[in-house]
Structure I
């Protein structure tokens with residue numbers, strides 16, 4: 001999974017560190033079984049959680065990482081908007 005995570009993060013360019021990776025069976029049996037991947041990463045001194053749920057573990061892992069990167073992006077967007085609002089109030 002490390003190769004997939006490195007490839008995805010190469011595009012996003014966030015300084016992430018994988019803290020936790022958990023794989024569990026969610027529903028179904030055999031080829032229909034869903035694998036749930038829960039990950040926690042650290043970025044900008046904060047922790048972010050992501051979940052992926054698919055029949056393919058590799059795909060589930062990739063979805064979890066994309067979920068984390070989206071959460072980081074949203075947090076950074078909120079931070080920028082707060083900083084911009086604070087700057088306008090100070091002026």
Structure II
């Protein structure tokens with residue numbers, strides 16, 4: 001239930017990004033458009049990845065599969081790396 005709703009929110013955010021990209025006929029400043037829309041989408045994806053990793057940690061700990069904890073840890077680390085990459089992009093991209 002949680003996974004499906006998070007995926008639905010991520011798809012909705014992606015649809016908003018695509019709609020704004022194709023409905024904006026005045027200017028095609030791609031970097032400015034990405035600075036506005038990308039943080040929301042990446043934030044939604046990071047929340048989804050973090051929740052999925054935490055759910056897997058709980059599931060594996062309940063099933064005594066401690067040897068498989070590498071997978072959820074990798075998912076959580078990838079979410080952190082994605083947030084760091086977003087921060088670097090926002091820091092070094094021009095504001096206008």
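Rule-based calculations on the coordinates, nothing more; no lab input. Quick caveat: nothing in here was measured; it's all calculated off a predicted structure. Cβ atoms are built from the backbone, for glycine too; each structure is taken alone.
Given -29000 as the derived value for helix-only ellipticity at 222 nm (-39500 (n - 2.57) for each DSSP H run of 4 or more, over all residues; to 500), which of the supplied structures I, II does it correspond to? Value -29000 for helix-only ellipticity at 222 nm (-39500 (n - 2.57) for each DSSP H run of 4 or more, over all residues; to 500) corresponds to II out of I, II.
Assign the value 57, 29, 11, calculated as Cα extents along the principal axes in Å, to the correct structure from I, II. Could the numbers behind the result be given before it?
Working: I: 62, 24, 19; II: 57, 29, 11.
Going label by label, the one that fits is II.
Which structure, out of I, II, was distance in nm of label points 7 Å out along Cα→Cβ at positions 5 and 61 calculated from, if the result is 2.2? The read-out was computed on structure II. Computing relative contact order in percent (Cα under 8 Å, 6 or more apart) across structures I, II gives 22 for structure I.
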